[in-house]
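Coordinate-derived values only; no laboratory data. Values in this document were obtained by computation on a predicted structure and should not be read as measured data. Cβ atoms are built from the backbone, for glycine too; each structure is taken alone.
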Structure 1
Amino acid sequence: MRDIIIEFSGWVRITPKNTKFVCIHDADKPDIDGEQWLALDHEQRGDYILEDVIATQRDCDDGDYTFIDVFEDDSP
């Protein structure tokens, strides 16, 4: 079966309270919201990733895509 590849780039603006981050280095650390993430120093921020980038894009206050391409991938 072939896959469909969607390649994109763009940006979104979201209210910090409306997005969640998860720690990638320590499963015992709780999830945090964007306000808590902003309070961290830059080194500590690197320990976290967005919990759900699709939800962040869906719930954003503003945004724009500069590139979207959809194509077929028939490689094995």
Structure 2
Amino acid sequence: MPVTETINPRHLREKFADWKGKRVVVGTHSYHYLCGVWKEIAGAEVLFEIGGRAMRVPLADVATVADADPWQADFFK
């Protein structure tokens, strides 16, 4: 990721805008993974719904995003 994306959250919001409303698997820079619905980007955080519960992750911590398989259970680890 270019240094400018870590400095300016606007670049990250634009990069990840297409994931809103989709069920995704996300890897973070802090070595955690989650599977859930990408609800929205609020400021410098991403709001996910994981198993019916809301979870916030710093936008700059999102390393990878991919579509979740339909059979994949929601999780955070």
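One of 1, 2 was used to compute distance in nm of label points 7 Å out along Cα→Cβ at positions 11 and 67, and the answer was 2.8. Which one was it? Answer by label: 2.
Tell me which structure, out of 1, 2, gives 30 once relative contact order in percent (Cα under 8 Å, 6 or more apart) is calculated.
The correct label is 2.
Which of the displayed structures (1, 2) returns the greatest value of Rg/Rh (Cα atoms, Kirkwood Rh) on calculation?
Between 1, 2, the highest calculated value is found for 1.
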